[in-house]
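Following this line, the structures themselves.
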Structure 1
């Protein structure tokens with residue numbers, strides 16, 4: 001194996017207190033939960049999450065008190081919990097800073113960073129309160145240092161080339177660590193994502209350090225047979241680890257479905273901090289990844305396991321929450 005291979009515990013240690021983080025996946029798909037849980041076990045503090053969109057991983061880190069700043073557009077659990085109750089609670093108490101951008105603006109910010117550009121140009125969200133200077137929360141907190149945090153949340157300009165009118169400049173998303181959860185990674189770091197790869201290539205290139213957690217580590221020679229199916233090049237990946245079922249309770253296309261029952265239970269029980277603490281005590285603290293899977297039980301995991309011909313589980317009823 002290459003020198004890139006590390007353990008789950010070592011991966012979490014790379015993320016220091018105060019780090020800025022981003023993640024793979026979308027809402028309830030391919031979120032790197034095994035590593036998120038390990039960050040919570042290690043008591044990480046002061047994290048700055050910068051995400052194209054939030055999801056259950058955001059809610060767990062926020063509920064555990066790991067996060068000071070969150071930049072994104074939305075957080076929730078889709079049909080298993082419509083909004084982020086833990087984030088809402090922390091915002092209401094003034095315990096976390098939320099910087100709101102539109103979904104498109106967040107993707108443009110990561111695209112700019114992936115290209116090495118300092119900003120992106122867009123007309124997205126013109127005329128909305130997203131561009132209200134009163135809602136520049138990082139500016140109000142005095143955190144816009146022009147280094148890791150941009151000097152401005154946005155800047156208005158006029159199109160100097162084609163006279164297309166007002167444009168908005170949004171800053172590149174500068175992040176310390178990107179944590180990806182995928183189906184396969186090669187021994188040297190080549191990533192193959194099956195199904196939609198969302199913004200994974202952009203976040204991998206935007207981050208200073210990219211960690212890839214995969215269902216399995218495979219020979220690079222295998223991935224090179226069909227190189228056009230690969231998503232991220234090996235030189236863009238710094239560390240790799242193998243962690244089966246590492247995305248649970250979110251889903252992994254072609255491998256296992258979203259555990260809707262788990263997410264519904266989490267959403268219902270963590271409306272209060274006491275509820276979150278009890279849930280974390282039961283499912284996170286005192287466990288490692290293998291004992292977490294043992295607690296879930298193989299009957300449950302087999303029910304979530306995808307049929308290899310259909311790429312989804314045939315064990316559950318469809319169209320029901």
Structure 2
């Protein structure tokens with residue numbers, strides 16, 4: 001029998017939408033998992049946080065915090081076969097910055113549609129600028145690069161999903177250490193502005209890659225303990241994972257032994273407040289994830305299941321077992337999504 005921890009970013013809707021969305025769902029297995037439990041805890045997150053609740057939880061659980069901030073870079077590098085050796089490394093994400101009248105915003109990186117060839121070309125263009133100032137730049141995948149910058153270790157940068165759709169004025173790194181970062185960003189922006197990749201993207205009506213976002217500073221060379229699988233997650237979470245699942249049809253292997261499973265397929269719709277799509281995706285999870293998990297619990301194949309649910313504002317941790325699922329007097333509801 002296994003102990004499974006399931007992390008579901010954005011399964012908690014925003015409070016103003018939660019009652020209507022819960023009524024729209026037909027998810028009896030999820031309701032049973034949320035209602036017939038042995039432990040339940042819910043907490044709110046401070047508005048000034050530089051990481052979303054599930055990101056903070058992952059940092060704590062995997063031992064990847066540094067000075068109170070998520071420090072994922074070096075662990076994610078190892079997942080891409082890169083050796084951080086020594087020094088302070090950051091995650092670098094190519095990005096599209098939208099300029100409005102009064103502020104600027106970063107678009108959701110999931111919508112960038114950046115191919116490997118395009119990313120490699122932009123990376124090759126930016127790397128000499130980084131190396132000129134003594135900061136090596138390494139390639140992970142199309143949306144995940146890594147920069148070593150020991151002298152920027154004090155920069156307090158938010159995660160991309162924290163920033164997306166928000167006024168960047170509230171999140172741009174400040175202080176003496178941020179000045180060389182801004183200079184590098186400006187130089188890369190000017191270089192990419194006329195790059196053939198962006199010219200070709202413009203003809204295809206795709207957003208231009210006009211900047212990058214830097215975050216996740218880490219100088220810790222240790223690897224996260226335990227086994228972790230993931231599906232539908234950003235590149236940095238795939239880098240932390242022992243296994244990346246192509247679909248939920250391959251779930252049996254992930255449930256056969258103790259481990260952590262991160263399922264991020266709700267993030268896109270929730271961040272965009274596309275609640276119709278969110279409902280459809282939760283229904284898909286009911287069929288492919290919640291129902292099999294509930295059946296495995298009842299049959300004793302899973303000894304304990306911990307659900308870690310989040311929204312932008314809150315985190316809920318819910319534990320259930322086969323014994324808890326026998327509490328027939330507890331009516332299954334989705335009230336804990338509210």
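To test your reading of the models, identify which of 1, 2 gives 39 for relative contact order in percent (Cα under 8 Å, 6 or more apart) when calculated. List each step's numbers first, then the result.
Working: 1: 20; 2: 39.
Computing relative contact order in percent (Cα under 8 Å, 6 or more apart) on every structure in 1, 2 gives 39 only for 2.
If mean projected area of the Cα convex hull in nm², for residues 192-247 alone comes out at 4.0 when worked out from the coordinates, which of 1, 2 was used?
Numbers: 1: 4.0; 2: 6.2.
The structure behind it is 1.
Which of 1, 2 yields 3.8 for distance in nm of label points 7 Å out along Cα→Cβ at positions 280 and 304, as computed? Value 3.8 for distance in nm of label points 7 Å out along Cα→Cβ at positions 280 and 304 corresponds to 2 out of 1, 2. Here percent of Cα pairs over 33 Å apart was derived from just one of the structures 1, 2, and that gives 29; the source is 2.
As an exercise: mean count of other Cβ atoms within 10 Å over residues 24-31, calculated from one structure in 1, 2, equals 25.0. Which structure is it?
Details: 1: 25.0; 2: 18.2.
This value belongs to structure 1.
Computing distance in nm of label points 7 Å out along Cα→Cβ at positions 168 and 184 gives 4.0 for which of 1, 2? Don't skip to the end; give the middle numbers.
Working: 1: 4.0; 2: 1.6.
Going label by label, the one that fits is 1.
Comparing FRET efficiency 1/(1 + (r/R0)^6) of positions 136 and 264 (r between Cβ atoms, R0 = 25 Å, to 0.05) across structures 1, 2, the highest figure comes from 2.
Every number in this text was worked out from the coordinates using simple rules, so none of it is lab data. Note that the structure is a prediction, hence the values are computed from the model and not measured. Cβ atoms are built from the backbone, for glycine too; each structure is taken alone.
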